[in-house]
Structure 1
């Protein structure tokens, strides 16, 4: 009887192993849902749809972008955290809702480390601080002077409370010792529209949506958040050199799945994502977003996330930024 049980157990294990192998080889056998934590039109949406379309071509199955905006991108991540870890749910997390949110929200509806399987870093990029043409400042130093002369007269927008744009501007307020009024929007596109319409004075934007507006003269660049000037915008100073020495903020985006994604599926999704991100047209598309494709291993991405949570937790506390 023991021999029979042993043989049955061995057979069951072999079947399970074979099934797991087949599942990875046959994946995906149905459409894949890609959660986008922000509305259409912003950087998160553009990057998500670029990768989703490429994976659709590689897999022969639709990868469907599902926009779930709100609360600085935390609603979308909360939705993704509760989905099955079967490879049919992916999400694009970023600096704001993965690394910054834990320090900003008293009750975050997910744990960015425990509730997700990191797959790969996708893109890193600086931001650009832009102003409505009516603002009497050509750089950050002049903006600080205006804000000091008229406390709370300058309004700044963001894609939502706790987003990178919000915190990056809060650091300018804190470091520059000025008072400005925060106007949160439900996403990057509505915030930029608010800037163009004069509803807000300044806005910390992703590079891509700002470029055509800069060329058209509809907004003015005050500075970029990188440590060095950008080759594509050589005449725009860094914020560090134009008023706040040592200032640097780099935004990032990374692909994740719900926690517990089987290793064979993780390897499959990771391998195909890396191949896609190495394609010249994807790299060109990411460059248009003002960033670089930066794939890494799941292990490296997991370590990166932990380091970023520590780094930005300190930045949040030091800046005094709070969710309104």
Structure 2
């Protein structure tokens, strides 16, 4: 399907119909919603989240990235809830059951961080263990940087925090760093991904998820990843995420990430990295987090063997139990 043409009938926001979320494999969770600000100043945007487990228990907040939604965490939610934790998995605006602005310009890095911050504050989440992957890292950690007192610990898995700084040279499997005063060195694979998301005539979620797991997906699970995106109206956020990756020092997103790094340099609460080993897209970022975040010192960081970018698919229950044990070892709030 080709992209729609702007005009008087262009809807500012669309919502995926509920029927598309019925009987998805492994996803029996009741929907919950919180309203965040609309960048157009009109009626607010509805943000969906899964909320399982005791409502007054310590919170595990799971934040997804591209091109997924809270379905990604379906294997982790029951493990957390059974351990007596409150399991919250959010759909970022433009994904899952959340509202979807149709203009790509609405999906700025700043808006995404602010939407998640509003969600955390508006639902009054406290003593949060953040579990973040892919774009869930820059956005989740960006929210942490703005509301640090609400976060007790972090699990970072196959995520990144680009700034385009020269010091990243030779540190990343997919290079993205400054080269001299006026140039950047960027991996061809990263550039191709950024371009493909906008140029592909039919851009869907399932192939990207399937291709970035070690164990693959069943057809039914693949279809569940595509469920939120029935038309081009619904895909603006999914198409925009890759081109928001800051690959130059002057990108607005690089400034956001620098502010996040400044906050993380003061973050002395437990910080754990669990990265799948079969993911060149985020290769190297685990070591950078370990070096730069004080709370990462002495933690049981691990590389998940034969595990892809979407470790939630390959080893979801196992990693969830590991996180449960780690939360207990670091003192649940």
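From which structure (1, 2) was log10 I(q)/I(0) by the Debye sum over Cα atoms at q = 0.07 Å⁻¹ calculated, if the value obtained is -0.25? Checking each candidate, the match is 2. Name the one structure among 1, 2 that relative contact order in percent (Cα under 8 Å, 6 or more apart) of 26 was derived from. Going label by label, the one that fits is 1. When FRET efficiency 1/(1 + (r/R0)^6) of positions 138 and 250 (r between Cβ atoms, R0 = 25 Å, to 0.05) is worked out for each of 1, 2, structure 2 gives the greatest result. Among candidates 1, 2, the computation of log10 I(q)/I(0) by the Debye sum over Cα atoms at q = 0.25, 0.29, 0.31 Å⁻¹, for residues 194-241 alone that gave -1.01, -1.24, -1.33 used structure 1. Each of 1, 2 could give helix-only ellipticity at 222 nm (-39500 (n - 2.57) for each DSSP H run of 4 or more, over all residues; to 500), but the derived value -13500 comes from 1.
Which one of 1, 2 has distance in nm of label points 7 Å out along Cα→Cβ at positions 210 and 266, as calculated from the coordinates, equal to 3.6? It was calculated from structure 1.
Which of 1, 2 yields 5.2 for distance in nm of label points 7 Å out along Cα→Cβ at positions 82 and 234, as computed? Display every interim value, and only then the final one.
Details: 1: 5.2; 2: 3.1.
Answer for the origin of the read-out: 1.
A value of 1.00 for FRET efficiency 1/(1 + (r/R0)^6) of positions 34 and 130 (r between Cβ atoms, R0 = 35 Å, to 0.05), calculated from one of 1, 2, originates in structure 2.
Every number here is computed from the coordinates shown, using simple stated rules; none is lab data. Computed from a predicted structure; not experimentally measured. Cβ atoms are built from the backbone, for glycine too; each structure is taken alone.
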